[in-house]
Structure I
Amino acid sequence: MTNRISTFLVLGGGGPNGHAADRSRRIVAAAGRGGLRVHLADTAEHLVGVDTADPTVAGVHTVDPRDVEGCRALAESLDPGDGSLAVVGFRASALTAAATAARAVGSPWNAPEAVGLLRDGYACRARLRGLGFAQPDCHVFAGPAEAAAFVSGQRGRWVVKPRDAFNGEGVTVVDAENGPRAARAIASAFASSGRVVVEEFVNGQEFSAEGVFVDGVPQVLGITEKSTTPPPYFVELGHVQPPVHPGVDEARVAGSVCSAVRQLGLTHSLFHVGFWATDRGIVLGEVHARGGGDWIHALVGHRRPGLDVFEAVLRDVAGLPVVIPEADPRRAAAVAALTTPLTGTVAAVHGAAEARELPDTLAVDVLAEPGTVVAGGPVDAFSRLGLVVAAGPDPRRARANAAALLRTVTFELVPDGSVP
């Protein structure tokens, strides 16, 4: 006998702080509202904040979500064999394991082949190009020497990145003059396989489309406009919904993005698709079988009152009705990154409590703490000092409110080694 899905194994379901902890809490709360239970599986350090006394939490399991076989074995050990268990994963590092474990227990989720294709950015670009979607020129090389030789013979700027890293690690914009040095450094630091991707630099405003599958049909929930540091790293410093930038045809973008994720083989969960608005039209960027990071889930939820994106996914997989509220045109929200150009060791953080009390604050997520070593401006997402999230009646006001939070939270730095 096959029962209705009533229990979820959430791989990568913990979160020690910040938006990861918020995601974990939202997943547990969403499951409880639907009369569902969850097993949360993650590394020990990510499980510290889990409320094990919550009746919705059926169990907590220490396993690295990157350990595909370990996660599959855990799923099989929890599976009663009656169709009541489903496996999901919302974090980048958990996607392969979730797809593999879901297939092992026969629960609905994205296929491992589709997840693997998206994980390989070069292969995904080639597939999209073959399907007729505009894509940057892209090349993959066995090692940094080959990548350096290619860049040295090219004109203009190119994006160099490891083929197998997460969250923008090692992404650098280079030209013939600095390409060889950058390619070697990136491959050495981040590319476990040694393979390096070199792709055409796209000159255009960067955005992302945030969406969800319901009953196998993708729908875009919002368009996020990005702001980044200047070359060479292009670290994301802010997000705003809806976009401030004029000229984005949201209906056209949604149609293109939904067509792309379907043709790439996705069937469930959230999706996050980068794109550029250029003189030649929309150029699709990286496609992810997960939601956007940096509190983007909070932007989507704020603009659509009553929507929790994780609840939508759990209910969809469990076969429960899913209602997607309309976006409120009087609501906007923005994220801004806490950074400093200074170097030193954090001695104290000031203003975070005050920032949390301001009327338009949605979140104040301070990652740096006393003892954190700061090496100047960010070179990747992990070297930012935190994130703030603010609401507003329109995107410009939301962005201004987020900027006000940045001015409220300050970091006291001392020379390295001065903090006991």
Structure II
Amino acid sequence: MNGIINIGIFGLGTVGTGVFSIINRNRELFEKRCGSRLVLKKAVVSNVNKDRGIDLTGVELSSDPASILEDDDIQIVIELIGDLEHSEKIITEALKKGKSVLTANKAVIARKSRVIFDAAYQSSAFFGYEASVGSGIPVIRSIREGFAGDTISEISGIMNSTTNYILTKMSETGEDFAAALKDSQEKGYAEPDPTFDIEGYDAAHKLIVLMNLSFNRLFKYDDLFVEGITSIETMDMAYASELGYKIKHMGWAKEREGKYFGAVHPVLVHESDSMASVVDAFNAITVDTEFGGPFVLHGLGAGSHPAASGVICDLMEAARAIETGQSKSIYPLSVKYEDLREGKIEPIGDAVFRYYLRFSVEDKAGVLAALTTVLGENDISISSMMQKEDPENVHSVPIIIVTHEATERQMQEALAQISKLDCITAPHKLLRIRD
């Protein structure tokens, strides 16, 4: 052991206390693996008097960020407060002062990409964000280092534990969305205000982080098409199952002939697809490359220790770099700073999918012909179709149509026309199919 590496941490919530407990539990192991003793010297929290259920003896608590940022003895800063504005300032200021920074904050990386990565590249210190995607699944490190000699063409996956848990419950028990959400809140998978998760924003932030890294571009979060799971109904779960599919909430991005496409939304995945077997709070990311792959990374995507283990992974790398005098051993992204460019996400209207469509229509002759005529006029061909009885409504029946490939623009135009037909009795349902 050659010395002591002092750490300052912002935030001692679920992930922060997990990090603290792992450092204390594995202190000797860390000393052997990185060559220095890791000491959590200071913590900045909003309430210094709060009981956090852990022994903080020897840790100086403060509510003043300067207590860490202005301390020259602190070499590594762990940022876990989650607030966008304050996180940005903490990360950039610490990097400017030559302190290595580790964060689990995917929102600040996704929404402030240029500012954050400018600071990271210009700093002499290490910037780690492994825990920002997939908690303890080593997605960032796999892409940045494992595929460093390959070209990534596509990434996709289940990126949010809350939505996956809810959809799993709906599929396995037949519960509706409200009941499954309540169950997820009772088990601690969903926040009291679950908007960030169920509307897809959390998964969208993670996808932008992955796109930046995979394609070596800085993409704008606001350009990404995002759709949540609040409109998913149990009847669609049942109909999808009859067709051999599961409904999952996924993010995806691909590069095609120099153009970049990406979105976050519910999809139908075939039962033979590896994503169909990803259940409960687990996440999974698929990476397609030019020479290898597809590769699937799978693991728990939520919880104190899974998320903390992602931070610890970066902590070990930062500590080793300091111990060997390297400051930082790799680029924050997979490209030199002078080669870093802005990226454009193409409009969702240009993306091509197969579609699952459900229409509620009057139970009378000519309805099916009217639907298929409109689809045909928009160059959308039908792959399969089924009509179901609705015992609760004798005047209306559901018709399910699975289409061949069409652009989103074609489909939305066709649906706008269909919605004006006199035979339509309720809003339609559209779900895209993952192929």
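Observations on the model:
- Computed 20.7 for mean projected area of the Cα convex hull in nm² - originating structure among I, II: I
- Taking mean count of other Cβ atoms within 10 Å over residues 210-217 as the criterion, the largest value within structures I, II is that of II.
- Percent of Cα pairs over 22 Å apart, for residues 330-401 alone derived as 50 - corresponding label from I, II: II
- Rg and Dmax of the Cα atoms in Å, for residues 90-289 alone derived as 17.0, 52 - corresponding label from I, II: I
- Which of I, II yields 13 [relative contact order in percent (Cα under 8 Å, 6 or more apart), calculated]: I
Read the figures in this text as sums done on the coordinates, not as results from a lab. The structure presented is a predicted model; accordingly, all values stated were derived computationally and were not measured. Cβ atoms are built from the backbone, for glycine too; each structure is taken alone.
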